[in-house]
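Multiple structures follow.
The numbers here are math on the coordinates, done by the rules we state, and not lab data. The structure presented is a predicted model; accordingly, all values stated were derived computationally and were not measured. Cβ atoms are built from the backbone, for glycine too; each structure is taken alone.
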Structure P
Amino acid sequence: IKEIDEIIGKDTPIHAQVVSTKFEDMIEEALFISGIRKNMYVKIPVTKDGLRAIKELKKQGIKITATAIFTAHQGFLAAKAGADYVAPYVNRLDNISADGISVVSDLVKILNTYNMKTKVLAASFKNCQQVLELMKSGVHSVTVPADICSAM
């Protein structure tokens, strides 16, 4: 983390994933991750235990990024639980025969319709056109690999 902070600065947010799948273990791991540095977001998968963990961790003031989102419904539930960000994976959705662009666009519309503070952090892109389509839909943030970033 120290080396990363030297490159990006200590105030730049970092999102780090828990590997645990059970509620109690997620809580313990998230508390450890959140204590590593000032601007740390803990990535929690949107499962039954994950939603419980998001709700509990938000009570403790932990910054949360909800992951493993496969539907707009899941993203909405994560937002209702208190996630700061929801991070759907566009290309992974496409790989399971879902329309990643549509799912993420719908999620943006739903969050905006209900004036929710949660932001959409779209990830897992295979090309620049996917990024453009989501930018047109009003996605709040994207994370892209270096090859796509340089092609933009």
Structure Q
Amino acid sequence: MVPRPAVAVADRQPGLVVEYYEQDGSWRELPDFDALEPAAQRTVERVQHSVGEREEYFGLRFRGYIEIPRTGVYGFYLTSDDGSRLSLDGDLVVDNDGIHGAREKTGYIALEAGMHPVELLFFQGAGGIALSLSIDGPGLKKQEIPPTMLVHE
């Protein structure tokens, strides 16, 4: 597995940019967020579901960069209720889409040390809610991704 190259990030700001979308309850899978207008946008220090006004029927799109400390293969553990997807360097790493209770799905990717574009999509229907993103890899035990690893421009 050839590691994905790191990218240069000129103006690093802490956290991820998250866009908040409201929905009418019809989503059964992740929508095309590019075709929708966000109701709000803000910066958060970590992946979390509590960024909007609603507790049900909404979607989130997180974007920014993750700083990888050492070259190697990393595991990403995405837990959600309902659907979610994680992409790194523009490639899908974890697909946990659809209406379901809290469940964890895992994906692995080889990355060079440095900055890598990250995008996490999430939607919440009715009922229970969960969203967390963990990592493990060279020198890292499985842990929720700490705020120190997440930046945006």
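Given a value of 18.5 for mean count of other Cβ atoms within 10 Å over residues 109-116, point me to the structure among P, Q it was derived from. It must be structure Q, since only it matches. Here Kirkwood radius over Cα pairs in Å, for residues 21-92 alone is compared for structures P, Q. The highest value is that of Q.
With helix-only ellipticity at 222 nm (-39500 (n - 2.57) for each DSSP H run of 4 or more, over all residues; to 500) derived from the coordinates and found to be 0, which of P, Q does the value describe?
On the way: P: -14500; Q: 0.
Source structure for this number: Q.
In this comparison of P, Q, the computed figure 34 for relative contact order in percent (Cα under 8 Å, 6 or more apart) is attributed to Q.
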